[in-house]
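Below: a set of structures, written as structure tokens.
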Structure P
Amino acid sequence: MTTPGDDERTWAGNQPLDQRWWWSPALMIVVGVVVIAFQVSAYTGDGGTWLNAVMIAVGAAVVVAGLFSLRKAHRTKDAPPQGTAPPPES
């Protein structure tokens, strides 16, 4: 027998990676770093062109966007949903 929340958990009962607050920003950062690594090796080797430098800049932009997204996600992960009142102070 399954319950409605079973689709949102892994076999071990954990929240899936793609639903965690840091997953998408971290993926952007990793993709940007991989692009930079591949392009730098091609750019510094024989046959590197200006297009490799452009792709290095694109990879750097993806890393920066991922860092900003990670910062925003970290700030909003514990924030109350929009339109709700904060808990009363005691």
Structure Q
Amino acid sequence: MTAEKLQKNITIDELNHLIDTGHVYRFPFAINREVYIISNHKPSKVMVTDMSVKGIQLNGQWYSEKEIDEIGGVYGSEFEALSAVSR
């Protein structure tokens, strides 16, 4: 199965069908964007190099959702990462 980009001309019924059958996913980050991970209790800037339904690739290294939770999460800004460290 391959991923397919949705087109603007999709109908509401088609979109609802995709949602109902579990074929729609929303990713928190975009490819080729900088994000921050927590490393040694400090935010580290990394690049999102790829994404899949089961994980995210940061600087060429694949991480599952469980691994992301274990390292402290992925954040869209340095401020969000610093806030997570201080909690």
Structure R
Amino acid sequence: MDNAVELQFALRSPDAGPLAAVICALADWLEDPHCNSQHRALVARLLNQGEVPSVLACKAQDRLVAYAEQVEALHTAVFEAPVERPILRAVV
């Protein structure tokens, strides 16, 4: 069976939320120009090990939280900044 078809069937499962999250993150990451062959090799080795060492999981969680804070700060700066409106004057 084709890998994509097999994954589509797996994603139909009600408990496939984590699998969907991993696939979405992987799809975004593979499109990132900073994703290189060394990074892909690291992830492949991690998958081949079959587990994520706890120290690595903690470091990744810390980095993810920092990234989320950066995104939130950017969102706040862009969308919640006060808007200065021009002063309208009546011309008679």
**volume of the Cα convex hull per residue in Å³ - highest-scoring structure of P, Q, R** = R
**Request:** Figure out for me which of the structures P, Q, R the number -8000 belongs to, where helix-only ellipticity at 222 nm (-39500 (n - 2.57) for each DSSP H run of 4 or more, over all residues; to 500) was derived from the coordinates.
**Result:** Q
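Each reported figure results from applying straightforward, stated rules to the coordinates on display, with no laboratory input. Everything numeric here is computed off the predicted structure, so don't read it as measured data.
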